[in-house]
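Q: In structure tokens below, several structures.
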Structure I
Amino acid sequence: MLIFWAVLGGFLLDAVFGDPVWLLHPVVLMGRCITALEKRLRAALPKTPQGELAGGCIVAAVLPLGTLAVTGLSCWGASKIHPLLGLVLQMFWCAQALAARDLVRESMNVYRELQRGDLPAARKAVARIVGRDTQNLTADGVTKAAVETVAENASDGVIAPLLYMLIGGAPLALTYKAINTMDSMLGYKNERYLYFGRCAAKLDDAANWLPSRLAALLWVCAAALTGSSAAGAWHIWRRDRCNHASPNSAQTESACAGALGVQLAGPAYYFGEYYDKPTIGDPLRPVEPQDILRADRMMYAESTLALALGLAVRALFVFGL
């Protein structure tokens, strides 16, 4: 039952406190490890496609396995000292593996600047949570970017780590975060990372394949629970869930677009380079700042639903029912 209570406690801690800015987050440490490994491997291996591919594969193996070993041994050692200490450590790390509260906080910053009519400030706020270039976005573009981020991160920032912690506690959840962090830092199809980041990107695709689809189905349920269009979410998810270069990113984005009745995605600039991405959803109405609030509500609803279902399944397995 330790994992049951650790997941429940971690979910509540994240919902109440999020990630305090003064507290060192494991993802920061993971990022430093990735940077150090990349620097050393690029210096040691041949500067050829094969050499870069090998270096990237080494990073993609070392970081997740190292994270699993360190966190697993730490939790085991803490529980040996005292079971309560083991529970507290797992609960703390479960909270850090989740990002629901911070996702809402950051998206609400964008919403408030849009409501004030301060477009430059809204662009700066949304730049904190998206990877695209934001300096030339219109108000609609800023709103779309915020909504898309809430939808996409509902999968890899909440549902995926929640699924992995339900299976293997905090160590497995943080191992997933290591994989996701590698993809965020290395998984670009540009000159620098086309080969070096390929293993990290493929590993992230595999780790998110099931969680992203579960998240999309939960989003359809969340749409019904929050007054949005569940039928629209289902229809657009079925139609547009593959409208992305990643096999996973459009899963929740399409469900969100259908639930709101707006069109998301489309062409964007990344690091000054234009990408002609397909659109997701139908423009049944113009996007508006209130859609950020609606997306946040659906994200919280699907997260709570995932927690309830996951804990119920976990309890059934524990009690052999």
Structure II
Amino acid sequence: MPSFSFDIHLLGLKDASAAGRARFCDTMARITGRMPSEFSRLLSEREPRIFESLDKNHASQVVENLTDAGVRVEIRPSTAIPLSAEEQMAHTMNCPNCDFLQPAGGLECPRCGLVYAKWERENIAKMQREKSLEEAVTRSLQIREEWRVKALAYLENNPLPPEKTVPFDESLLQDELPFLALSSEQGPLLLTSRRMLFPIEGQMISMPYELVSDVDFGGGLIQVKGKIRLQFTFHAAVQVGENQASNLQWQLDKESAFYKDVVMDWAFARHFICGACGANELQYRYEGQLPYARCMHCAVDHEIDLVEAVAIPLATE
């Protein structure tokens, strides 16, 4: 009676994205004990044979590993003599958790119990989170540059006298661009390409535009007895000195009131972006004197840097 063995052919991936391809290569590396980079070329071939001459038990084990990784395969019988147990398990691997050397192709580490399929899924999820973070940070920097370009364009037609920024010079960052100074009965305000700066009780307050709530919630410009009052309502009560304020207001002088449309354009048009998923659905709050934001899309918390005017995602396991 002829002795049958089994070959395994690659038909495709359930997830053809970069993450899915990486998972295939990592799984093949774990099964064979070889480097992940050796398997990328297989994805461009038509139904390549990725294993040959396996006995029934070993073939079943390999298929289970590949199926868990989202790989579509087909088992085809062969008349070749099955490889011996020693030949089939000749390749070895190190456990990614405890570094235990063992035959390649197992489902879990015999020393620490790490389930390889679960570890691979978590690794792929981590890679996807890191990619989303990178894309979100890139987008945030793009938005920052867009607003800097917008400030430059505004300054071309409305140059800002140097003396207007003198009260704020110590607070300005090298890469932010001041473009509009306002005067009020409560003191000066400076709008930059990133935030608002204004002194209160001897303290310079840095206020990213993103912390100003929409005009529908009470912020904006109000005309009272021929004077223009600028009032900002915040997403969460902000820390001003030892107190918290849900809104602040300034009685603008006549010249400053002329720029009300510019103020509204900048105050209500910007959005922080979630550093984990790239969404801008952030809900703001204060914990003590520190502002935070939680993404309503993926539930990642962010700490708000008032000086840099960025939302920094907090590390989670």
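Q: Computing Cα extents along the principal axes in Å, for residues 80-263 alone gives 55, 44, 35 for which of I, II?
A: Derived from I, not from the others.
Q: Taking helix-only ellipticity at 222 nm (-39500 (n - 2.57) for each DSSP H run of 4 or more, over all residues; to 500) from the coordinates of each of I, II, which one would give -25000?
A: Value -25000 for helix-only ellipticity at 222 nm (-39500 (n - 2.57) for each DSSP H run of 4 or more, over all residues; to 500) corresponds to I out of I, II.
Q: Looking at structures I, II, which one was relative contact order in percent (Cα under 8 Å, 6 or more apart) calculated from, given that it came out as 12?
A: II
Q: Ranked by Kirkwood radius over Cα pairs in Å, which of I, II sits at the highest value?
A: Largest calculated value belongs to II.
Any read-out appearing in this document is the output of simple, stated calculations on the displayed coordinates, not a laboratory observation. Here the structure is a predicted model, which means the values were calculated and not measured.
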